[in-house]
Structure I
Amino acid sequence: MKCRVVSMNEWLYPDMAAGVSQPKTIVLHAARGTRTGFQVLLKPTPTDGEFRVITESDASDAPAPDLYQLVDVMVERNTGPVGFIAKEGESADGYTTRLAPFRVYDAMKPFCSGATKRKEVEALFVVWRIPEDAEPGTYTSRIRVTIGKQSLAFPVKLTIHAATVRDPGTFSLTNWFSLDAMASRHGITPWTEAHWRMIRRYGELMRRGRQTHFWIPMGYIGIKEGPEGLFSFDFGKVERLIRTFLKLGFTGIEGGHVAGRTEFHAPNFVLSTNDKVNAVSREGYNFLAQYLPAWRDFLCRNDWLDIVVQHVGDEPTEKSMADYRVISGIVRKFMPGTPIIDAVELSELAGAVDIWVPKDDYYEKHRDEFEFFRRHGDTIWCYTCCFPGGYYMNRLLDMPLLRTRYIQWGCFKYDLPGFLHWGLNHYRHDQDPFESNCPDHGGGNNLPPGDTHNVYPGDDGPWGSVRLEAQAAGIEDYELLRQLKETNPEAALKILSSCFRGFRDADENPQRFAAAHLNLLKAVSVATD
């Protein structure tokens, strides 16, 4: 059996060469409360034997790794140089890892020892999540992989540094999810006990990715209209969802968008619950004037108001910003003191939003505008979606994997304490995320590969992804950089600038990143002592 080992910071492809039969010692470093690991491609000679993995450690108190069977997914189109996908005549060469079409390992199926080998090529993701109270030191172990009668042993030398990252930390993360997809993609009837169990499993996976916030779309609230324009609201499902996620360790609630637009460039916002009603009309005001106090009262009764941020309407444009200002004022009237958060890139909306969430490239190009807002008490996060493309940092399947991790290095550089993405599991209704990752978005556009999701609907529940692990590792890096800045800001800046200079200027060589990361671990550990 031959193999190929790569770090957790670079992509593994099914068509890679695997010419090693005697693996070298794999050297890993991690802080307490963080993760580290490696990936391995396995090419056994033809066999139908069982697939087994055993961890053999030299110390009884050594942390044990989590094991995942990697599943390859299709990348049928490349990201465009600006956004969406590359159009005819546009070359994606240079800023992407490969020219499409190709397959790449991203989905992570929890490993079940004794499974039958699936293909001529297998792949594993081996990752250690170091407990916060682990004893610093160096631990040696072997990961023994057996397929049929063929076997390989991977020697591992894991050094746990004294530096510690706590959970929850200081960084905020939200990935918007679809509860409907959590039912339909697993053949479950919505809102049954089986659905609630599946929701919890998705929540556990989100927490593994260090997600802190979760949204409450208004579609999950029971709304009935009675006579004379009076409404009643049932928060039963929402209450159970909130309690489930808070028990898992989430720390923030996002009130869902109260308004939206029928198309992106439409000049008017309509109610999220009824796209026939203009949100700033008398009828729209009648609804919001009843819903917002009911929502606030529900949060107050459960002592949750102080952990809520509230959305108004996503991505307002110049044409729709007048409506956004009015609706923001309505929200402020009925939910005084609750911070308003939205993906907003219009400086004309100063005063209408408290937590600005621009795309990472837009923030960098218009930094002076956003820093002006910060000086007046506002908070700045960032987000990515079908933009940006090209060389900018995004979490897409055809970009270097380190870009997913580097997003949080950029957040540290620019003091952006939160990140938002719309796509946890927002697959299109006819999209198979294992075989189709650039679905149609209308208007002649397709979404770039992997934009709709960073978890997968596995055959036995939700599966994580290599990108989810990279994102979580980036957040852990953010916390370490922040700690170092408190004690030695010059050292933090030196380590940061050694590999990251901006959202489109970073060293994407995994070996040089590993050297910078090791320097970070050592520096924070010295400060800890």
Structure II
Amino acid sequence: MFRNYCEADFFYVNIAAKTAECKKIHNDISKKHFDRIVVIVSTPYTSTKNNFKISDDVFSMINNMSETDNSVLCILGSPYLATKISALKNFKAIMMGYEHTKDVFELTPQALFGAFTIDGQLPVSIGEDFPAMSSITVYPSHIISFPSEEQIEYQYGDFHIIDSLAQAGIKAKAYPGCQIFAIHNGNVIYDKCFGTFSYDNNSDEVKNTTVYDVASITKIAATTIAVMNLRDKNIIDIDNPLSDYVPFLKNTNKKNIILRETMAHQAGLISYIRFYDALEKDHNLYENKVSEDYSSCVAKNMYLQTYYDLHILDSICTSPRLSEKDGALANKSTYSDLGFVLIGKAIENMTLTPLDIFVKNTFYTPLGLSRTTYRPLRKIDVRNIAPTENDNTFRKQLVRGYVHDQTAAMMNGVAGHAGLFSTAKELGIIMQMLLQKGCYNNTNFFNETTCDEFTATQFPEYDNRKACGFDKPMLQYEKNGPACKSASPHSFGHSGFTGCYAWVDPDNNLVYVFVSNRINPDATNNKISKMNIRTDIHQELYNIIENRKDDSQQY
């Protein structure tokens, strides 16, 4: 349960442990620099006789741990156990769980992180410093909570149809595996993994820690939220020309495109440019070893010419606009990766910080996300990353741990339109932050009015459903549209080429995330869309919520 909220190391010691074992644990902990140390003392024994069967050496170790800055003590069992800890006052906080049960074990980390209000009172006196009825009221920090399976089943019933839809996709080879994550009213109601990393017989099973390339979800989970943050700081105005923030556009046919138009795919930019065609024709553009001249890593043992990203930016600058080819711009809405490549550069120019570092420091670290990152191989073992395409044209290898999108790969893995890797749960936290109008874990990333503005349809008069960065339901529902039938007009999200989907519905307090690697081993496999798997699962979540029991029960 701790790992639902943060990366954590765990050290275990038997309650009857002796000096040598206790010293080893204490030394192992002392060697690392932890933000916080939580000492959990749990025993099923309720009798004070024989000190609850806890050895003097263990009590000594607990007392020593109290000397560490920001140490917290949790006692799960009899409150009288606290009377045996002489250094009780040295801990920065003390939490009483009162029972040695599964429910208490699951609730304790959630309480520590602020998933719900803590307002219990000490029923007995524990020395002079902690008289009976002592307490501190701690209010929620606007983070998700994890109800037990029993609570979810009681509240919502059976989720077997979602299980069946997910497994049907695997059986049809729409994808080898997937993660599905859903939050309703701030409570995680569905968190399951299916299948394997690939169709190989010896492939590893998908876990909730498996990291996926989320492709164009990067546009909202990195670039758009970054612009929202900068908008609130008056660093960027989305009604200004994009060239105000990307000066090399000023002498091009894109000097007057507005940032709002660009984010809503209403700026008349062409969809994409096949930059990787040049690499197929000219093998002198890359080497199989890193060097000063070839330092941009595209894939394993494949290094592109340093600063080749400048060639990409120049090509975007000189590319035609649709209005020059296809008539009136005002009537043209075309989804474009190129605009978000430029927006990514705008963020870097205005923050003087690489895009990946800016979003990490501004969002992912404060949100407690450890597996949401660009260039994941720098911090995550490749064995925990799902592979994407077996690329037979560009990289001539199975792509794993490197961004699948060719343009993002040629920009050293970091771009405004693609490049982000994450898990379903961590994407769910980002989407929950958006559902909560920019607030999560007592941190305001941007204000409510900014969230409302960016998630609203921008140019409906041109039959363009898009918001600023976010996708929206069709203006008139269509079965093969981007959202299921029950998704409200206020809902928003995005999909990803690799087989991912993230959606928020503020009218129904629902967050839904589906991640997969449907392009493994072949990117032409489009069964996931033909079968409407992602939106059918989404619809089933609405059906379950509609038929749920009264949700007045407090988790």
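For the reader, a short list of remarks on this structure follows.
- Comparing mean projected area of the Cα convex hull in nm², for residues 110-309 alone across structures I, II, the highest value is found for II.
- The greatest value of distance in nm of label points 7 Å out along Cα→Cβ at positions 78 and 270 among structures I, II is that of II.
- Mean count of other Cβ atoms within 10 Å over residues 62-69 from the coordinates reads 19.6; which among I, II: I
- Label whose coordinates, when Cα extents along the principal axes in Å is calculated, return 86, 56, 52 (choices I, II): II
Read the figures in this text as sums done on the coordinates, not as results from a lab. Not measured: the values here are computed from a predicted model. Cβ atoms are built from the backbone, for glycine too; each structure is taken alone.
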